[in-house]
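Trainee: Take a look at the structures listed below.
Read-outs throughout are calculated quantities, based only on the coordinates presented, and are distinct from any laboratory measurement. Worth saying up front: this structure is predicted, and the values here are computed from it rather than measured. Cβ atoms are built from the backbone, for glycine too; each structure is taken alone.
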Structure P
Amino acid sequence: MSEKIDKRDRADLFRTRLARAMRDRDSNQSALARAIGVDRSTISQLLKDEGARLPNAHVLGECAFALGVSADWLLGLTDRPERAADVLANSLTLTEAPRALVDEQIFAWHQEAMGYKIRHVPAGLPDMLKTPEMLEWEYSPHLGRTTEQAINASRDRLDWMRASPSDYEIALPMHDLAAFAAAEGYYRGVPIDIRRRQLDHFAEISAEIYPRLRVYLFDARQLYSSPITVFGPLLAVLYLGRNYLAFRDSERVENFTTHFDNLVRQATVTARMLPDHAIALRNQL
């Protein structure tokens, strides 16, 4: 609440909110008095005084703590009753990120955001656009004899993500696709036939699903992005490697969205250009 409030009106609002917080906590004057270490008459006066008197800072703080609300809310300085620590805890979560094709948490977030636009900066080539043989090459060192089972188990979920009513925008560093084509860096050792078929598939699926799927390539020498996913207006997720850092407060989700949209605006290879670009890389092999 940003408007200036008369002291008497603020006192009235304080009494109203104190009574509401006590009802919500199923508390009463005696219980609150015991919790904050004052006489019951002090609480009674706070609730019934019709003047402009407000409690001192100590009593205000103790009441807020005992009732699980913020002192600012009791005073009418904000419309959110949660304490700052509770707001932060609810808006920021750290979740384990297992080495998997489609882990349970990511799939749950995709389901939650079904119908919203999903913006994604992957850590490498996006799994949902990879061929089965590329997935096997990448994940077999980790999954061992269960690689085929894992690919089969995740195929339905990858297909669901491809067919969901959500629009997908993917922004990928241009050098990452070039490194894959050349079998450099992370992709060293990928056989040339797998790379050719993967680039063909990349071109085919990005053209087939367009415009519901749009893939852009940005120049990392001019722009940088950590791996992130923005699930509509609901949440933004930063991939840390072993963990996902998920933000649900609207301000941070909007900041992540603005960052991603800037990658798209400044993309060197647009979604319409992507199929031809992938085929050009394939033809150089």
Structure Q
Amino acid sequence: MKPLLQKLPLSSDASFVLVDFDVPFFETPWHFHPEYEIVLVTESTGQRFVGEHIKEYKAGDLCLIGPHVPHLYRSHDEYYEEDSSRRAKSIVIHFNDDFLGKEFFNLPEMIHIKALFEKSTKVLDITGLTNQLISSKLISMLSENPTKRLFSLLEILDIIARSNEYDFLTSGSSFGTNIKDSERVNKVFEYVMKNFRKEIRIEEVAGLIAMSETSFSRYFKSRTNKNFSDFLTQVRIAHACKLLVEDKMGIGDICYESGFNNLSNFNRMFKAVMKITPSKYQKELLES
């Protein structure tokens, strides 16, 4: 699929977009758009790429993503199997900062929400009771009339702006992103997601988009704020986290299934990324 600057359709009776997605898998590629986005995953598991951040996602994942921040939700491999009955579901809102008029968020009562918009360039991963409250309101919005939906969106923004239950996912640095960039980066992403279990040399990836190794290294870092080797390591660690949670394989097997060539290197890289050893990570999650 050729990636584009994403534009969700706006209905005639609304000033913002609200969509309830129910698909076999999330298929939107590495993309960006000028709107703010609230996205709640209601069903599905996979890997979430937001700016330079990579992490496993699951049902209940809730983010506020600022304008022009490139992102991608990729369902796990089993969702793409021909006979799969799995579904990927999410509720998504797109809105501009002037959807209520150019001066609305300059009103004194809206200053805290305007500050939230500025924070959104770092992308908010919303947690705790705030997550539960917003998730419930998003589900309710699907059955509300247009006027009530408008008030609900303002209430959601007000709740997030007054909460401290969130983590920032990115540095807030700008990304060199355009449609041609998205095509190239998606080609790299797809290749890595299909081949991360085996050795991947940077020169072969650079060849995919007709670049020298040196040019590709500079290009990839400028588009993702991440070195390619760090990106590959984080993809492998994210997959290892999934396998550790499933608890169907030993840690030695998980090491090789995730693309690492020896157990000591796997343990070292896992701790560097996750700040905890694989065995302790698994134990804490299974006991929680």
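Trainee: Quick check: 2.1 is what I get for distance in nm of label points 7 Å out along Cα→Cβ at positions 73 and 105, calculated from one of P, Q. Which structure matches?
Mentor: Answer for the origin of the read-out: Q.
Trainee: If mean projected area of the Cα convex hull in nm², for residues 121-216 alone is calculated from each of P, Q, which structure is the one that comes out at 9.7?
Mentor: Label of the originating structure: Q.
Trainee: Once volume of the Cα convex hull per residue in Å³ is calculated for all of P, Q, which comes out largest?
Mentor: P
Trainee: As an exercise: helix-only ellipticity at 222 nm (-39500 (n - 2.57) for each DSSP H run of 4 or more, over all residues; to 500), calculated from one structure in P, Q, equals -13500. Which structure is it?
Mentor: Q
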